[in-house]
Structure 1
């Protein structure tokens, strides 16, 4: 599935780095989570309303590669795009760049679940938003 990319800027702060001044590996997961939340909000998917209706997004799988280090005060951009969409599953490709250089890449699988923790089919209106993103 080909889709336009959502771009989310991130500035690396001192708190994001380890003793060597390099972004701590777990913080890339925070950066891409923020980007996904911003993307979903910009699509018009109100996650609070979704939760109130008894559905939530749950990350099921993340496969990632650390390719080059980011450092204190770097200006980064997280690119998010839909890789595939099925009944209850959304797979996104996410890339963190500094300029043209790819520093980190991930494939993130999220599923739609009920409040009781059972997989559920994505509501049609959300599927439509994602297909046209």
Structure 2
């Protein structure tokens, strides 16, 4: 008991740092989304559909091979027409991962329960040396 009273500040710091490390697990996992390697596995094994939510000019500079381009502002109107099978995994991509994170919420609202965001966007895709197509 004397140890706890003498070192209460160090114990508090240890508990706080442990709590911060465990927060993503408590919250339900990291919000970053899907890694580039996991995305490739979904594409190859489960025929996942890749939708790039960047603007048309960004899409033209480079995108995932075979990706469909639906800008985020048009996603709600055009997604159901572009991707007919809602049971397939849906991978949403943008330049950095921020817009695709918002796009996941839109896709899930439209009934695409297997929608996921590519963590890090095209930057992570290129960093993993995966193929990029230019329009």
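No value in this document is a laboratory result; all are computed from the given coordinates. Given the structure is predicted, the values throughout are model-derived calculations rather than measurements. Cβ atoms are built from the backbone, for glycine too; each structure is taken alone.
Thinking of 1, 2, which structure, once distance in nm of label points 7 Å out along Cα→Cβ at positions 47 and 87 is computed, gives back 1.0? It traces back to 2. Which structure, out of 1, 2, was helix-only ellipticity at 222 nm (-39500 (n - 2.57) for each DSSP H run of 4 or more, over all residues; to 500) calculated from, if the result is -7500? Traced to structure 1. Compute FRET efficiency 1/(1 + (r/R0)^6) of positions 15 and 63 (r between Cβ atoms, R0 = 25 Å, to 0.05) for each of 1, 2 and report the one that scores greatest. Evaluating FRET efficiency 1/(1 + (r/R0)^6) of positions 15 and 63 (r between Cβ atoms, R0 = 25 Å, to 0.05) on every structure, the highest lands on 1. When distance in nm of label points 7 Å out along Cα→Cβ at positions 7 and 103 is calculated for each of 1, 2, the greatest value falls to 2.
For the read-out Rg and Dmax of the Cα atoms in Å, a value of 19.7, 70 was computed from one structure; give its label from 1, 2. So the calculation was done on 2.
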